[in-house]
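Read-outs throughout are calculated quantities, based only on the coordinates presented, and are distinct from any laboratory measurement. This one's a predicted model, so the numbers in the text were calculated from it and none came from an experiment. Cβ atoms are built from the backbone, for glycine too; each structure is taken alone.
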Structure I
């Protein structure tokens, strides 16, 4: 794990984490059309409130503006993107080409993901690729950062040219709530060995189970190798809480939270209060380096949530390192 000098990418997110600040990342879903106005609108809510923002890659297998293009637009509006890249849609040639392309356009963070199965999206009969899995993808990006393509060739234009690798800050996702539970930390250890720099977790509602996972992470010393960003999502309503409990695979939403939302006079406010309580608890959890705030189509509430959580303003970083 890079600390202080010797940064791997120089991205804002890496600088914030390396300096020991409690990091905050957000999420931005690109539009499902050629009208980019929604990107500008969402950027307006997130600018200066988060250290970086995930640009999703055809999430839920629905066609959207590419994560690279949306990431470039986000940069124009003052945000640092975390480009998501799923294994579902690309083979290793296309992945490496897109990583080079993203880097020369100024993107410095990548999140490696398997990707939602195409049967969930709007092209259920499309061909999946899965040439690599997410752990192999992490290792591929790390090798590229070190100067070699996955095939072993050096990343240079000619034998006499200098190496010109894409210096990306490498992320991946983890779900502490999947079964079998004892394998979750083993999977994280494999990603750490492959070269991941930071992890963003699935939405956390079952805090006791997350803390048990974090205890396993700390016992193995993985929090000293990988920055852990804990995922939080505010409920908009009791209906949303029930839907996430009953229909979203890989999530554990306790009945007590659903009942609390049902009893609340103002569901939106209660959802924000729950989120704030979670953030406060996560800030006190050993090994947690930040939060990944996923305000699903509720980006306008991000400034309020982070201000009430005491997480604004965000720390300053070395702008010269960002430009390099």
Structure II
């Protein structure tokens, strides 16, 4: 019995030592990453357009804080559209205390991204990682300014991949990263990085009253959107001048019309716009196909109406009075307001 007790005690000591070594390695990684990226993370101070104070009947500007990070040594930086958009004044503050009034390069409210530029020297940029190579469970580290507390670091893991998140415009952002690295108001626009200090996402949202449910726009999507903004000033998207909602289709309808989908997009409103031809579409139609591709939802429609569709004749399949009908539309360019 004494031998067994000693054996068990030794094993427990070994396990504790191993756990200690693992914890120390984890801590070292977070510390090194924080040192590597912190100089590239900025605080974004914003004064939003004035709101009417009901008590004093005066216009009072709304002040808010967010985060951002440098992506080039000549001063390009990223933040969220909901941080910097619709603002009267923006101030970017570096970790060394320097502050700048940035030039606005462009916004994309449909992915909640914004690109700014500051005229500064001695800048250090972050490098993008490949978000397509991410795995659930790998380390994720967030750096930002929650509630104005500068350069706060939180660590967790990639909780899920391929999520969709609804932006303020109503469009869905595809391939969103879910993480349990704690985010709070003020973290928005800051980087989510891997254990090498490479950006894997742009922190964008939390779910109120939930713990461990935080989201970031994937680095590959962000890199594409940023490239479009820098080169063209905006991201072009097609639209067909309708408002719709995803609805379920009965088995009888799908079977009779030989459809490969159990849902479609019900057209609730339709308007005429320059460059858009939608006269063959009627309110009450249900869109179930676009250029031989199945439409299950509003998200499918948004995803397929990309830049390549602008000005093109599109073959569309709709259900009209529960019968499949083929029509044609011409998509225009969606304007960012």
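Comparing mean count of other Cβ atoms within 10 Å over residues 84-91 across structures I, II, which is largest? Write out the running numbers ahead of the final one.
Values: I: 20.5; II: 17.0.
Of structures I, II, the maximum of mean count of other Cβ atoms within 10 Å over residues 84-91 occurs in I.
Could you figure out which one of I, II the value 2.4 for distance in nm of label points 7 Å out along Cα→Cβ at positions 28 and 316 was computed from?
Working: I: 2.4; II: 6.0.
Matching structure: I.
Suppose you compute Rg/Rh (Cα atoms, Kirkwood Rh) for every structure in I, II: which one lands on 1.09?
Details: I: 0.95; II: 1.09.
It must be structure II, since only it matches.
Looking at FRET efficiency 1/(1 + (r/R0)^6) of positions 124 and 172 (r between Cβ atoms, R0 = 25 Å, to 0.05), point out which structure of I, II has the largest value.
I
Using relative contact order in percent (Cα under 8 Å, 6 or more apart) for the comparison, can you identify which of I, II gives the largest number?
When relative contact order in percent (Cα under 8 Å, 6 or more apart) is calculated for I, II, structure I comes out on top.
For which of I, II does Rg/Rh (Cα atoms, Kirkwood Rh), for residues 132-219 alone, calculated from the coordinates, equal 0.94? Before the final figure, lay out the partial values.
Details: I: 1.13; II: 0.94.
For Rg/Rh (Cα atoms, Kirkwood Rh), for residues 132-219 alone, the value 0.94 is produced by structure II.
Here helix-only ellipticity at 222 nm (-39500 (n - 2.57) for each DSSP H run of 4 or more, over all residues; to 500) was calculated and came to -11500; which of the structures I, II was it taken from? Don't skip to the end; give the middle numbers.
Values: I: -11500; II: -6500.
It was calculated from structure I.
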